[in-house]
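Participant: The structures come next, written out as structure tokens.
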Structure P
Amino acid sequence: MRELGRVVRLQVQRSSLKTGEKPHRVYDPAPILTVERLAVSPDGALGEAGHDAWMVDVHHRMHPSTKNPDGEHGISLGFTSHYDLMRARLGDRITPGCAGENILVEARGRVGMEDLTGGVGLVTPDGREVVRLQVLQVAHPCRPFSGWALGGVVETDVLKETLQFLDDGTRGFYCVGAGTGIVSVGDRVVLL
């Protein structure tokens, strides 16, 4: 198993980050809640929001307004190295976690779907496996996030270039829990 890096941020989306009607939808990262622990299952993620209190992520299949009824993207995974690329191109508005992934991994270099085809394992610092994630697909960028990242309404060609730049995993990856476990900040992420 090759280590990708360690978990530096865990978070849940309390509600959708995109609001409004197409084609006038807007992106707002305000519903993101940073947590110290994340309960992962095939249904999605729950974030520890306090002593014995767990917040249901909007992509969990049991959330009343779930964004994941088919169970195909209950968990999302992102990398700090991708945030470095986004910030270099799009500016200081891009801060770690603003794209809304559940698990942010401190990593060097670009991580592509071809690297993740076997899935990833999350292990404690002392090597105990916590849970595995099956990586299903890249998190394709959306117009609302891209427009927000650019600071508002932009020319069509600039938006198109930004969408292309953010694709291929730059914006993250959708996963499903292959089992259940509680992930903590500091856990390691390894390729399977």
Structure Q
Amino acid sequence: MTIRLVLLGRQGSGKGTQGARLAAHYGIAHISTGEMLRNAIKHGTPVGKVVKEVIDKGGLVEDDLMSSLVKGRLGEADARTRGYLLDGYPRTLTQAQALDDIARARPINVVVDLEVPREVVAARISARREAEHRVDDSPEAVEHRLSLYDERTAPLIAHYRQLGVLSVVDGVGTPDEVFTRLVAAIQTATGVTGPGGDGQSRR
């Protein structure tokens, strides 16, 4: 089967690392909206200029803009035929409802919430800021973004639980330990046992 996966989790939870690893494992497209936005900023596109101002203040990019970017990306051949992992979208209930519409013809198979306590991700981000000098990781911006996550993204958990596609995975541990838990959760949810879409879907 084709895996269509959403990976949720706080900033600093390891979504980027695990998302890339899972995408490679299953041979699916890794669609990181954060990477898409950073590339837009780097190249100074009109979208990038708008996004930079929002991100520098620790805010979330406007729902319609994010949904438009994601819709375009999911329409590309690799996402349509091989499947995909969405990392960084949706972040609000409005975005989730937009994704429900975007993916109506090829619905999401599983939504994984990579659960890492707030104090743990704050410590990880602080270490990353010192190592990489990330502008969007200033203490004020990080605190604001984590608060926004709790306020706006948490309702997604209830939304996807109600749809019956949610799996919660403990994100604390070594990268290998977390990856093993993620693969097990995806197998339980979809019946896919490994790379290439092995196994049978239970959905």
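Participant: Here FRET efficiency 1/(1 + (r/R0)^6) of positions 75 and 155 (r between Cβ atoms, R0 = 25 Å, to 0.05) has been calculated and equals 0.40, so which of P, Q was it run on?
Facilitator: Q
Participant: Given 0.30 as the derived value for FRET efficiency 1/(1 + (r/R0)^6) of positions 115 and 147 (r between Cβ atoms, R0 = 25 Å, to 0.05), which of the supplied structures P, Q does it correspond to?
Facilitator: Structure of origin is P.
Participant: Quick check: -4500 is what I get for helix-only ellipticity at 222 nm (-39500 (n - 2.57) for each DSSP H run of 4 or more, over all residues; to 500), calculated from one of P, Q. Which structure matches?
Facilitator: P
Participant: Another question about this same structure. With FRET efficiency 1/(1 + (r/R0)^6) of positions 3 and 131 (r between Cβ atoms, R0 = 25 Å, to 0.05) coming out at 0.95, pick the structure among P, Q it was computed from.
Facilitator: Structure P accounts for this read-out.
Participant: Once distance in nm of label points 7 Å out along Cα→Cβ at positions 59 and 91 is calculated for every structure in P, Q, which label goes with the largest value?
Facilitator: Sorting by distance in nm of label points 7 Å out along Cα→Cβ at positions 59 and 91 in descending order puts P first.
Participant: Tell me which structure, out of P, Q, gives -0.71, -1.09, -1.13 once log10 I(q)/I(0) by the Debye sum over Cα atoms at q = 0.20, 0.28, 0.29 Å⁻¹, for residues 11-66 alone is calculated.
Facilitator: It traces back to P.
Participant: Something else now. Quick check for you: by mean count of other Cβ atoms within 10 Å over residues 99-106, which of P, Q is greatest?
Facilitator: Structure P gives the largest value of mean count of other Cβ atoms within 10 Å over residues 99-106 among P, Q.
Participant: I've got another one for you. Figure out for me which of the structures P, Q the number 21.9 belongs to, where mean count of other Cβ atoms within 10 Å over residues 107-114 was derived from the coordinates.
Facilitator: Answer by label: Q.
Participant: Out of P, Q, which has the highest value for distance in nm of label points 7 Å out along Cα→Cβ at positions 51 and 171?
Facilitator: Once distance in nm of label points 7 Å out along Cα→Cβ at positions 51 and 171 is worked out for each structure, P has the highest.
All of the numbers you see were taken from the coordinates with simple rules; none came from a lab. Note that this is a predicted model, so its numbers are computed, not measured. Cβ atoms are built from the backbone, for glycine too; each structure is taken alone.
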